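Some structures are shown below for you to check.
Please treat every number below as a calculation from the coordinates, not as lab data. Values in this document were obtained by computation on a predicted structure and should not be read as measured data. Cβ atoms are built from the backbone, for glycine too; each structure is taken alone.
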Structure P
Amino acid sequence: MILPVCIRRAFPPGATVWFCLAVGLVVAGSTRVKAQAPVPPTWRVDASLYPKAYGVIADDRLMHPVDVSNWPLQIDSSRQLFVDDELVASLAGVTRRINSPRKHPRNPLVVPDRPWEGDDCFFQTVLRDERSGRFRMWYSGRPKHLLESGKRADWPTCYAESADGIHWDKPVLRLHAIGGSRENNVVIPDGSVFGLMHRPDEPDPRLRFRALALRFQNEPGEGYFLYASEDGIHWTMERERAVIPSLHGYRLPANGIGDTSSFRWDPRLKKYIGDVKFVLPPKMRVRAIMESDDLIHWTRPRMTIYPDALDEPKAQIYGHHGFIYESMWIGMMRVMHDDLIADSYKQTTIELTASRDGRNWSRVADRAQFIPLGRPDEWDPHYHDAFTSPITVGDELWIYYRSLPLWKDMHDKISRIGLAILRRDGFVSLEAQDQDGFVVTRPLTFAGRTLFVNADVAEGGSLTAEVQDQTGKPLTAYAFDRSIPVTGDRTKTPVRWVGGENIERDSSESLRLSFRLRKAKLYSFWIE
């Protein structure tokens, strides 16, 4: 028989959401169950619960219902962040807060000022050359034009460089004729790059840069085409046919992948990852993930993020870009709000997401805007898109994002690229105010001996740490009363105890860490 099972979850302030599933039970006993024909797969789930029930898959607690606060967790020497609850056994007197980066005062840094760019500089990918230190950007323009072959094309991919990441040059490359002239910086004339992957360790130098470029003409046969390059400037199409079809119409099953999809090489998973958009009828944008070993053969897209009951009724998941950061994966998700601002269209904000396996994603903290929209009179009040991974510059993370002014019609639609700067590890902090707050981790198994923190301690505040055994009993030499307080604003500082800073113990033993905060923000810790 089929029984409804409902789980209530309370959300502040005062909201309660019920999640209901249809559960089939086999009842043992004297009753004899009559044999039936196999049930068609589409009947095994109560379809009336969907698509809204998809919202559960991006909720960390609902997808991980077992309490693992006493389970040992092995960590390496990379920085451990508190973006989600993976590390946490308990919190008391602290608040988890999303921190917004500061916007560069010279924004916007890259603007459409060439005829072949039209009114748009968008879908940017930014890398930093490890040897020269130069910043390299690939971005799209929007105008329609004719190729030398006579074929109509649009969304050309352009190239820019910068010595400091602030002042950008658009070099004249003379590679492709646009509007009858080769005096331009176009590197791919007939497609917008939605995934540019650099693998400097690739044995074949011709494949060290690879890209998937979308030909977006709403014509059958169009889609994502595979390109390769040795230097990121001179590109060759690897196949004459699209390796992934583009989406046409809004129906299920979907017949392809939409724009705003994002492709990347994941060195930890050793897979190419497609973080893709498809659209459910009547026109609901959602995200899915697929994987490949060669950029040609892909797994079936699997749903990852769908709006839930905490989103406003018209919210849609417009984009998502994930990346490896230290010990985890972090994502920047675009949420589209059709009616957030009157007299404008497709208002889009950026939120953070988190993953511990690179495949399953959860929404973070209170879903606050990560890069806030600007005021109506600023350059970026409307349509944010952080389409590229952050770049580490010293103790900062540089995030290039594009945005638009408020627009009512296509004449107002001008897309430009700016820079937002975040402190290293600064995505989320655990914060305490005037009273002591406590953070206790799960039992951790680690090889290092010295504990480091990234923290900002205000005047009159402090941060101390304690090492505990798996049961929560303090180790005498590393108790709070022997911890030397951390003060000031420091992105990397060791935690010391009276008598030394090294944690001496059996390396096979799992230990908890407890942090006591007052007027302090804790961003991360790690053990070297």
Structure Q
Amino acid sequence: MDRKREHWADETALKIIREKGEKECYTCASGITPSGTVHIGNFREIISVDLVARALRDQGKQVRFIYSWDDYDVFRKVPQNMPKQEELKGHLRFPITMVPDPWERDESYARHHEVDVETLLPRVGIYPEYIYQAQRYRASQYAPGIRTALEHRETLKKILDAFRDEEHKIQGDWWPVNVFCEQCNRDETEVDTWDGEWGLSYHCTCCGHRETLDLRSSRGVKLGWRVDWPMRWEYEKVDFEPAGKDHHSQGGSFDTARHVCKEVYNWDAPVSFRYDFIGIKGAPGKMSSSVGKVITLEDLLQVYTPELVRFLFAGTRPNTEFTISFDLDVIKLYEDYDRIERIAWKIEAVKDEGTFQKARRIYELSQVEALPRLMPYQIPFRHLCNLIQIADGDLEKTLAGLEGVQPEQVSALKARCRCARFWIDTCAPEDFRFKLRSPGEAPVNLGASETQALRELRDRVIVHIQDFADDKTCAEAIYTVAADTGVESKALFRASYQALIGKDQGPRLATFLRSISKARLLGILEGY
């Protein structure tokens, strides 16, 4: 069985080869307007392209993965999560690349958001070739493409109107370009005439400035979105680019771009697929940079290791909507990944070869770089969280208590520990968190029967805690103490948790006791 056909990314790669034919190099594209915080919904497109690019390379093909920053788009709205709101409002209708950075870290508002993403992508193994549209437009690299659009103005109008009802068809004198005023930088301009070659005249309705530009040297002329996108497909010779379901809706921008690309720029539209939205658990609707309600890749990497982040997307078909959660679902996701890892390393058996190959492929695509030479050290996320809390958040102490860790496994294990500690501190439900009481603290107030049972637990179980072979035999000894002292097991559990962490419940008791040093347990329970 060819495992390079087992995954949706592999299916897409084979489709690209089939539809575009054998080529020396295939161009895969993605892009976003940095109009606000780039969120995890935007990242879905980036990693979808990365996965397909990897699949193409696994087929022995050369791949160019380009990522376009559409930073010459107009700044239309100030997101609610931005500082210096009034200052930003003063730059509405400017190109985003000319809006100042409200954090004063980078040369522009656009560049700030670009840097945030470009810094993080290598952590998840993604290394695109970045293209900055403001640079391209200001250097007049697209002048021939702009002139082509002007020459086919009536064709473009018919294509766009074909997907609109009568109420929304283009009215009056329409031009496929927008102009940023050379005087005030805003796009509140109107095109007056085009001389049929390189001269374009406009006037600004905001400041009154008017002039005639030469498309070969002007800095402010830009194609409208539905023409700009297919123009760049032809310019970059794009073979593959996915799009969100809003763009892929019937009559949406991808439909019009496909026709523009072929009929105006004589280039076949790229192979594509639709990816769905990502929600935030507990919040309605999709994420929006313009509103400011977002989760970023940085947020995700604080809770999930880079491999888990990739697994979120590699293990889910792009057209499947899902939600990002930071509650107890985190534990389940780590468990799912660990199972895929065990299957991939043939530590856990599955029913047939197809199931193995599918799991193995998802695991391969989830890795940041190549497969590790040694299977990573597995420790269940829930148990790791308990160990970290037992160690009072000290990760070095937590790691020191783990047996059998090989040097090659330490780096990934530390990364998981850091994520676990962050999740405990900032995301975990309150009833999941605990702190061990200190030796010598005053005993908690328990009934006489519970106190006696706790003493018996201390003297019959905890004193010999190192002698239990596993959690099961330890649990059996705990139940025996409850039976012998005439208290319900639930009452003994509650008394134990109250004495140890000041709560009515906590981690599975046998596992919990065996995870704490005997000396520390005896010190806490000495006063009983």
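Given a value of -13000 for helix-only ellipticity at 222 nm (-39500 (n - 2.57) for each DSSP H run of 4 or more, over all residues; to 500), point me to the structure among P, Q it was derived from. Comparing all candidates, it corresponds to Q. Look at FRET efficiency 1/(1 + (r/R0)^6) of positions 374 and 422 (r between Cβ atoms, R0 = 30 Å, to 0.05) for each of P, Q: the largest one is in P. One of P, Q was used to compute semi-axes √(5λ) of the Cα gyration tensor in Å, for residues 46-301 alone, and the result was 36, 25, 19. Which label is that? Working through the options, I get structure P.
Given a computed value of -0.59, -0.90 for log10 I(q)/I(0) by the Debye sum over Cα atoms at q = 0.08, 0.10 Å⁻¹, which structure among P, Q does it belong to? Only structure P yields this read-out. With distance in nm of label points 7 Å out along Cα→Cβ at positions 150 and 182 computed over the structures P, Q, the top value is the one for P, the highest of the group.
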